[in-house]
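Please find the structures below.
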Structure I
Amino acid sequence: MIFVTVGALFGFDRLIRLVDELAPRFPDQEFMAQIGNGDYVPKNMKYARSLSAAEYRETVGRSRLLVAHAGMGSIISALENRCGVVLLPRRANLGEHTTDHQEQTARWVEGKPGVFVAWEDADLFPAIEKALLAERLEDSLPTTAPAAFLQRITAYIESL
């Protein structure tokens, strides 16, 4: 399954519309979208306005690929579940966010295993194709900090 998510705070009609238009080009893939409070309603994929935390985790866990805005929560969810992620950063100049921090996030994670970035609308189809052809991630993103880091933090706190 390809899971499309816009995050919990804002709708992201551009992403939902683009993926909805592309979905028929992937006839062997099931699509599910979490569309938030956006105005665009998908015609070519199943959707829900919101998902509970448990439903979200379960959906990501069943997904082969996550297509999302460039929010860290979505990126971390995908990588924790060994799921590739295609990012389309929200843009401030299009009224999709108040700053362009998602473009900065996308630049920071671009090229890391399992992460694919669509910088322009036309890049989304090839990014999804490339992500689907990529090997499934062997290792998930660790859910805790490295032991050495935790030991340094503990030592610092104990020294106070």
Structure II
Amino acid sequence: MGVFTLVIATSFAAAPAFAEPVQMLIEKDWGAYRYDNDGSRICFVSSVPISSKGKYDPENRGDIRVFVSHGPGKAERDVVQVIAGYRYKAQSDVTLLIDGKSFKLFTLEDRAYAESEEDDRRIIVQMKRGNKMTVIGTSSRGTKTTDTYSLAGFTKTKAVIDKTCK
């Protein structure tokens, strides 16, 4: 994943340089969106957990979400990103499980990413095939969290961004 993707990815939560995202499709538990800015386009699908577990005060946890994004540019495609809603424990890994198949993500502040483009592609293949995705992480305070996502609607919304951001 390029550094530029990290910079753009951080703008999903608060994007002052971009207008509000345009919603292209909501399908079951997933949404497809795009940003258009000065001739460049970023497309992404996103979902929130259907359940979150851990010994924490929900009032102290921020936005929890998973993204798969394209752009800007053709080199940045199929980037998987998890937003925890808290700062991850430094130097920690996140476990992402899709119907029992496990992937390791690296952390950067409140976000987690696949370790390679190849891992991104493998995760997306499993997301298309799967029913449920679980993300297990540890906060900077040592609190373990388990967020579970439905994958219903992922394949259809992903197809929309594949077509819109070629």
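Computed from the coordinates by the stated procedures, all read-outs in this text should not be read as laboratory data. Note that this is a predicted model, so its numbers are computed, not measured. Cβ atoms are built from the backbone, for glycine too; each structure is taken alone.
Quick check: -11500 is what I get for helix-only ellipticity at 222 nm (-39500 (n - 2.57) for each DSSP H run of 4 or more, over all residues; to 500), calculated from one of I, II. Which structure matches? The correct label is I. A value of 20 for relative contact order in percent (Cα under 8 Å, 6 or more apart), calculated from one of I, II, originates in structure I.
Set I, II, criterion mean count of other Cβ atoms within 10 Å over residues 28-35: the highest-scoring structure is II. Work out the source of 9.1 here, i.e. which of I, II gives that when mean projected area of the Cα convex hull in nm² is computed. The read-out comes from structure II. Using the calculated result 2.4 for distance in nm of label points 7 Å out along Cα→Cβ at positions 84 and 108, pick out the matching structure from I, II. Only one of I, II returns 2.4 for distance in nm of label points 7 Å out along Cα→Cβ at positions 84 and 108, namely I.
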